[in-house]
1. When distance in nm of label points 7 Å out along Cα→Cβ at positions 365 and 517 is compared over structures P, Q, which one is greatest?
2. One of P, Q was used to compute helix-only ellipticity at 222 nm (-39500 (n - 2.57) for each DSSP H run of 4 or more, over all residues; to 500), and the result was -5500. Which label is that?
3. Cα extents along the principal axes in Å, for residues 109-300 alone computed as 64, 40, 34: which structure among P, Q?
4. Comparing FRET efficiency 1/(1 + (r/R0)^6) of positions 93 and 181 (r between Cβ atoms, R0 = 25 Å, to 0.05) across P, Q, which structure shows the greatest value?
5. Out of P, Q, choose the structure whose coordinates give distance in nm of label points 7 Å out along Cα→Cβ at positions 437 and 493 equal to 3.7 when calculated.
6. Kindly point out which one of P, Q the value 1.6 was derived from, the read-out being distance in nm of label points 7 Å out along Cα→Cβ at positions 285 and 325.
7. Among P, Q, considering only distance in nm of label points 7 Å out along Cα→Cβ at positions 349 and 413, which has the greatest calculated value?
8. Where does the value 0.97 come from, among P, Q, when Rg/Rh (Cα atoms, Kirkwood Rh) is the thing being computed?
Structure P
Amino acid sequence: MRKMLYSIALFLGLILLTPTYSNAQVGECPTNPTTKIMLVGDSWAHFMWSFKSMREALNQSGFADVWEDGNYTALISMQAETWASDGWIDLIKRRIKQMPDVEIFVIFIGGNDVVWKWRRDQPADILLPYADAMLGYTDAIIDTILSLRPKAQIVIGSYDYPNFAETMDGKDWNPYYSQWEKFGFAPPDMVDEALRYFEEYRMNYPRYKNSPNIHFINNIGVSHYYGGYPTPSIYPPYGTFPPKSVPLPFGDPRYPTHPNYMGLGGLDAFHFNETGYRFIAHNMIKNYIGSYFMQDMNYSFHSDGNKDGWVSDKGEVKQGGDGIVGKIDNDNYATLFTFNTDNFPENVSIEKGALFITRKDGKKIRADDNVRDEIIVEMAVDHFGSSSNIEAEDYYAPADFTTVGCLIGRPIDEDYKFRVDLSREVLDVLETAKRVQFRVSLKVGANPGNKRFFNTYTGSNKEDEYYTPTLSLKMSEVPDVQTGIINASVKQLTIYPNPASDIVNFDIPTEFAKSKVHVSITDMLGSVVKTQDISQRNLIRSNISIGDLPVGLYNLTMTDGENVRTANIIVQR
C-alpha cells in the first residue's frame, strides 16, 4: 500500500523438469507460455508481480504454460480513484491493446482508499462512504476493461490479515508505526475484524454478485490455512497452529498473518513476502482461475483410491494411501493411478484431455542443467501386470503407451501439481477402454544421494479433492451416472463458506430461470444425498442445510433444466 523500501529482490515417457517451464513435443502441446493474466492495482498487485508469486502459483497448479503481467499496471500506493482518472485509465487501455492474449484481469484495490481510514475508537461504518466511492471508481476501471475486451474475466482479490502487532513490537522506527498509532494500537483481533467488515461489504456489492464476468475471491485467512502459525503469538491467544488446521475463509480471526509470511523479513505490517503472495495467488487459482483455464473440459473424475498404490523395483507393494515416486536409499518407486472409464457412453468422442497429479511432500528433486531428474508417465489399457491390483510385477510390466502426452509444471514442493496434456492416441483409447492405469516414476539424474523422491496424493485422499489425481476431458457426451463432476456450461457455482459445517450459501446465476431451480448434492461415489427446489422468482441467492451430512467431500449441482453450475463442498466440523 504505502511506498516502502523493498528488496525485490517424450515424449512423456521422459520429461525434463526445467526451472520455469517443461514440455515435450508430442501432439499439439504448447512450446512457450502465453501471458493470459494482467495484474492491476496497488502494492498488493505490485509485489505479487515483482515476486512472480502468481507465476509460481500457476506453476504449482499445473499451469506453467500461463504467465501474468503487471508492468505499469501494478503500482505501489495507487488508489481506485487514481486508476480511474483519465491519464491512468489510458495507461490500462494501452496495456490491454499491447497484450491481445490476456483474458483475466486480477484487481487488488481499496486498501489505500478505505482500510487506512479505520480508527479503533469509531464505529466500523465510518468506512462505508469511502468504500462506496472506491467501488464506483473500481466500476470505471472494470467498464474500461470490458469495453475493450467484452469477454474478459475480472477477478477482484480481497486482502488478508495484516500484522501491526508483532511487526511493531519495540520498533517505533518502523515505517508503519504511525499508522498503527492511528489505529489506536489495536490488537490483531480488532484489526482483523475491521478488515473483515470492509471485505464482506465489498463481497456483497450487487455488481460483483450479479455479473458473470466479475468474480470476488475471498482471501481472508489464506495465510493461516496454508502457512499456519508456527511460533507463538505475542498477543492473545498466544498460541500456534499447523497449516491446514483452520477453515477457509477467515482462518482464525484472533491471529494476524504470521511474520514468516510478511515482507521485509517480517517487519512489514501489511505486505506479504514472496511465499505469502503465492498463498494468495494459489487461493485465487484454486477458486476460479484454474477452472477458467479448463473451461472447455466438460467432465472431470478422480482416480480409484482402492486401486491406486505404489510398487518398488524390489517388489514391495502398497495399495491405498499416498503414492511414492523416486529413489529412497537403494530402492526405486513408481505409483500407479487407476481411472474407471467403463461408464463412458457408447460412440463418445473425446476432443482433448489432461491428467493432473499432485505432490504431497518428499525430498528435493533436481531440475538444474547439471542434474536432471526426469518424470516418466506411462499408461496401460485396463491395467499393468496380470490384474488391476498393485503387484510386484507392476514396476517392470510393459506399458501400452510410453508416450502419453506432454508434461507441464514441476512438482518441486508440497502441493505442487504437474499436468499431462494427453496425446491423440491416448484419447482414442479412452473413448472405448473400460479402465486405464497411469504409472509415474522418476529417472534420477547424477549424484542422487540416498533420497530423491516425492509422495503423491492418490484417489484415497479425503482431505481436499483439489489435490486428488484427476482426469479432465472434453467429451461429446458426458456419462449419465456421475462418478465425476459435470461441468456442462463450464462455470463454477459461487458458494460460501467452504469448508462449511451447517449451511452452504450460493448465488443463483442471472441467466437461470428462477422459477425452477433444482439443487442436488452428491457424495464422491455419485450418490444423491440431498436435493432442494427453489421457486421464488427474482431470488439471487439461497442456501441449503448440510448439518446432517457426514464430514467429507461432496459435489453441489444447480440446474434450471438447461444451464448447469457445480461446486465442490467440504463438510468439516
Structure Q
Amino acid sequence: MTQETGGFAALGLNPNIVAAVIATGYEEPSAIQQQSIPIILEGHDMIGQAQTGTGKTAAFALPILNRIDPSKREPQALILAPTRELALQVATAFETYAKQMPGVTVVAVYGGAPMGPQLKAIRNGAQIVVATPGRLCDHLRRDEKVLATVNHLVLDEADEMLKLGFMDDLEVIFKAMPETRQTVLFSATLPQSIRAIAERHLKDPKHVKIQSKTQTVTAIEQAHLLVHADQKTSAVLRLLEVEEFDALIAFVRTKQATLDLASALEAKGYKAAALNGDIAQNQRERVIDSLKDGRLDIVVATDVAARGLDVPRITHVFNVDMPYDPESYVHRIGRTGRAGREGRALLLVTPRERRMLQVIERVTGQKVAEVRLPNAQAVLDARIKKLTNSLAPLVADAEGTHGDLLDRLTADIGCSPRALAAALLRKATNGQALTLDAVEKEQPLVPTSAPRERTSGDRPDRGDRERRAPMPLGEGRARCRTALGARDGIAAKNLLGAILNEGGLAREAIGRIQVRDSFSLVELPEDGLEKLLTKLKDTRVAGKQLKLRRYRED
C-alpha cells in the first residue's frame, strides 16, 4: 500500500479491507474509528457514545470484517439497527468494505420483506446479519438456533431501539446468542436504560466517547429536492436549464453512473466528462485542465476520483447520489465557494434517503432548504434569457455589416424581414419552439414534494394521498388522529404497540390503523373513548408525544 492508505493501514486491518475503504474515498480514520477499531480488534466489549455522522458504522464494520472467517459458512456477526432504513444502510456499508473479501456475504433482515429469502440466506451461511429486532425475533420463533454461531454483536443506535419499544425483543435476542460473544454498543446518549443493558450483557466494556463537531459550510447556498431514483438524470437536465453556473461538478456513487450521466449531458449539448477510478492519471489531468480553462463545464465524478480536485471556477455542486455520510457531503460541497466566491450545492434526495438528509442537517448545524423542480414557465424563461444573452452583443453593429444582405435575402426569398428573422431564430435554436406549450409537451417532470393538477389516469400524488377520504368506520368504533406519520418514522406496529401497552386494551379492540405522511388515523372503541384518551395522553412513540384526539369528519 502507498501512503494513500493513510492511518487505516496503521490500525492493523487486513490490507484487502484497507483497499476497499480507500476505494470509497476515505483517506484518514475519524476520531471514533481511531479509538474503536483497535479495541474491537482486540476482542473487548465496548460502549461507544457518538452521534450519527461521525463515522461509527466503519468504526465497527471494519474490525468485525477483520475478525470474520470467510471459510466458515455460518452467521458470525449480528448488527442490530432500530429501523429498516438504517439496517439497509449498514448492510450496504458492510458489502462495500467486504468487496475484496471473497466468500463474505451480508444479509439484511427487516420487516416488510418476505421472511423466506431472509431465513434462507442466513441458513446458507451469510456471515454478517444486519437486522431490526422485531423481524429477527420473528425468525427466532421459526428457528431458535439461528444465532447459535454468532460471536460478535453490535447494537447500533441503542437509544433509538429502546425508544421504539424493542427492549423485550433485545432480551430474547441476547438469550439466543452464545454468552462468549463480543458485544459492542453504540448510542448517541447513555440513559439509565442503556446503562442497565450494558451492566447485564457486556463484560468489562471499554468506553469511547466522541464529541460531535459541528461542521459549518455557511459560504455555500444549500438546497435539496425530492426525486425518485429513476428521475435523477431528467432532474439534473431540468435543473441545468435554469441554474446559472460557470462550472459544475456532479457527484455519483458508481463508475458506471459517471459514464451514463456524462453521456446524457453531452447528448444535450453540454461540455461534460466523466471522472472515475478507471481513468488513467494523464487523462484525469486533461479533464481537470479542461475544466479549469473552460473547455469543459461539467465533470461527473465519484468521491474517490474527485480527491484533490480544486478548480476555482466551480460555482455549483450537484449531489446526484446521496453521499455515504455527512463528512463526505461536507467535502463534496466544499469544491465550490472557493476564494470568497459564491457557491451553490444541490442535493437530490429519494424518499428512502430522507433520514440521511436529517443527519446531514444535524451534523452540519444547517438547514438544507427544499426546492422544487423548475416548472415549464421557468424553463422557457431561462431558454429565452440564454438566447437573448447570446444575441445582444451582436445587435450593435449588425445592421451596418449585414443590413444590405438582409435586404437582398428578403428580396430573393420574397419574404418580410420578420419572417426571415424568425427563420434564422429557428435555425439558431435547432428548431426548438420557445413557447410555453412546447415546453409543457416535453416529457414532464413532476416535483415529488409538490401537489400538481391531475389528469384522468394519473395515480394520486402524495398530496392527494394525504387528502384522500379515510376508510369506512367499523361498527362501535371512533376514529382518532395523531400528528405522527410516516415522515416521523412511524409504522402501524409502533402505534399499535404503544396503545396496547399504555391503554390496556386487547388487540381485537383496536381497528384499522392508517399511517399517512404527516398524520395517522386509529380506530378505537367508542365506548369509554374519552377515558382511554386521557389514559394515553402522556404516551410517547419514537420519542414523540402521541397526542391522540377524536377525528372530526366533516
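1. P
2. Values: P: -5500; Q: -12000.
Working through the options, I get structure P.
3. Matching structure: Q.
4. Q
5. Structure of origin is P.
6. Structure of origin is P.
7. Q
8. Going through each structure in turn, the value belongs to P.
Every number here is computed from the coordinates shown, using simple stated rules; none is lab data. Values in this document were obtained by computation on a predicted structure and should not be read as measured data. Cβ atoms are built from the backbone, for glycine too; each structure is taken alone.
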